[in-house]
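What follows draws every value from the coordinates through simple rules; no lab data is involved. Just so you know, these numbers come straight off a predicted model, no measurement behind them. Cβ atoms are built from the backbone, for glycine too; each structure is taken alone.
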Structure I
Amino acid sequence: MPKYKLEYIWLDGYTPLASLRSKTQIKEYASFPKLDQLPNWGFDGSSTQQAEGKNSDCILKPVAVYPDITRKDGALVMCEVLMPDHKTPHPSNSRATIPDDPDTWFGFEQEYFFFRDGAPLGFPAGGFPSPQGPYYTGVGYKNVGPVARKLVEEHIDQCIAAGINIEGINAEVAKGQWEFQIFGKGSKSAADQLWAARYILMRLCEPYGVDIELRCKPVLGPFNQALDWNGSGMHTNFSTKHMREVGGKAYFEKLMAAFNEHRDEHIAVYGPENHLRLTGLHETQSIDKFNYGLADRGASVRIPHSFVNNGYKGYLEDRRPNSAADPYLVAGRIIKTIQSVPTS
């Protein structure tokens, strides 16, 4: 039987921004392994901020598996972290504690920066590029810089081969800034795919000496002030079966009232340093306010024209989550708020 290289992937316990970790296990299978064939596996939590050295065992529980075309007989195995009893979710395990609903669909717009030598890719040494304008959906070396196009194309291919629902890419507003979009049904499935896509992107950049920077404002000073550039978001599009099939203006207004009521709970899980990004400028609403608007990219929630034209049915876009947010927590919080609103 072939020996499969199983790359177990999980989130560590660092705060406020967890990092991806991974290690490889090799096991024999007659064919590509199914999820229920993958065993739990232990790791040293004292090295990942998830345990003390005197009691360091933590457990990886596989929750999703994807083909890995970068390896012969390879698999990417997304995992939750459990306590040593193999049952209790670890305190850092955000996936295990959120509600899930397969009829709630999510589309994540993941913005990020390519970084090399401490600066966004394409920045001149010790300086800054021309102000934003030509970089968004830009074409040509002077706009997208070195290597970036090759990396994003490889990322598309690896995600598609893994069965991840990547729906598009584009160069973003800032030099060295890009975006990819992931769609999934259910908070856990959608977030699993986004974390896997983040992992794939970070790994493929290693041979090029490039890092992926997820912080929403990775360079302060003139980069954000004098040149007045945008930060990075993870705009989250969402819809429920009721929103798609029933909807209506009255329900929409109740839903937005609930989002306003739970504004602080949303902001708490929408990513670290969001006060640097949600300023009321750069296509954002202020962090201490909530509003919604038709096709308004400066609103907390953007309403697509298609939503209103279809009798207030379809999807909405929450523009507040930032690029470093944990998609498990973002999707879970959105579901909690939706579930607080009666549908009749």
Structure II
Amino acid sequence: MREQLEKIKLEALEEIKEATNSQRIDEIRVKYLGKKGSLTTILRGMGSLSPEERPIIGKLANEVREFIEEEINNALSNIKNKERELKIKGEYIDITMPGKKVEIGGIHPLNKVLDEIKDIFFGMGFSIAEGPEVELDYYNFEALNVPKNHPARDEQDTFYISENLVLRTQTSPIQVRTMEKTKPPIRIIAPGRVYRSDAVDATHSPIFYQIEGLVVDKGITMANLKGTLETFAKRFFGEKTRTKFRPHHFPFTEPSAEMDVSCFVCGGEGCRVCKGSGWIEILGCGMVHPDVLTKGGIDPEEYSGFAFGMGLDRIVMIKYGIDDIRLLYENDIRFLKQF
């Protein structure tokens, strides 16, 4: 039995030295020290020994067990250290290598054009005014000379939240709110989101953007309106741009007009963009109606003013040749990357 123990010790030591991974070490532990292992089998046979031999063999068996356990633990520790070193080497990062390219976002075309328009009007002394998107019926209609049962209410297909509360159909309510809070001279633009009950197609959306403008002071005339808008058109579309004003009707301005600009693509000769006419309609405008001034708390006998409004979405589509308004709201990265 002594010889068997020495043999087990040498065999276990040899196998431990040859082991290259922790899984193999576990197999050796089971083979020699497990419940059915070689050393355990020998210990179970100690009952056949004489009383004199039993303590000697028992001591030797414990020494062999302790030796094998110590060698296994040492080998396991060395293997784990080597495995850790290999893992660290595999995770090594060369800091001199170029990093991953970060995709840089761009400015949305709506914001891009809005910023350009803001800069033009800032340069003419205008400031920004804001107002609520959920608006009182009074400011959205009545204060703008559109009383109840007026046909214009049907034309605009309003989203009603309650009888007296709507999603604003235009940014014009900001005009009245500004006049109520500010004494003339007033010179503002009011960009913002507006809502109409329109079916979605290439040229219509229930949500879109407008830019409203208002100037109120003593002695303001139609000439001031035309001069301001011509300056805007030349700075935005190019110095060679020509303008044309056509009579129109808006309840809140009198007289009223629509302004066309000469096509910036063909120079007025006629093309696909201007549909062969040489002109592109870009906004509506007019002198502020005396009733609107009165409801804004301004004396129409002392002051006069002009107002204008343009659809930002339309301006963007004209400027960049976009033929479907839905592209401005779908956030398709392939489309946005072009800007």
#### Entry: For 2.9 (distance in nm of label points 7 Å out along Cα→Cβ at positions 128 and 296, calculated) the corresponding structure among I, II
I
### Summary
For mean count of other Cβ atoms within 10 Å over residues 176-183, structure among I, II ranking highest is I
### Task
Check the numbers for distance in nm of label points 7 Å out along Cα→Cβ at positions 96 and 312 across I, II and tell me which is largest.
II
### Query
Between structures I, II, where is volume of the Cα convex hull per residue in Å³, for residues 72-231 alone highest?
II
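Ranked on FRET efficiency 1/(1 + (r/R0)^6) of positions 16 and 256 (r between Cβ atoms, R0 = 41 Å, to 0.05), which label among I, II comes first with the largest value?
On the way: I: 0.90; II: 0.00.
Ranking I, II on FRET efficiency 1/(1 + (r/R0)^6) of positions 16 and 256 (r between Cβ atoms, R0 = 41 Å, to 0.05), first place is I.
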### Task
Assign the value 1.1, calculated as distance in nm of label points 7 Å out along Cα→Cβ at positions 80 and 192, to the correct structure from I, II.
I
## Note on the structure
If helix-only ellipticity at 222 nm (-39500 (n - 2.57) for each DSSP H run of 4 or more, over all residues; to 500) is calculated for I, II, the one returning -13000 is structure II
### Query
For which of the structures I, II does the calculation of distance in nm of label points 7 Å out along Cα→Cβ at positions 216 and 328 return 2.8?
II
### Task
Output the label of whichever structure in I, II has the greatest value of Rg/Rh (Cα atoms, Kirkwood Rh).
II
### Message
Of the structures labelled I, II, one was used to calculate Rg/Rh (Cα atoms, Kirkwood Rh), for residues 88-143 alone, giving 1.44. Name it.
### Response
II
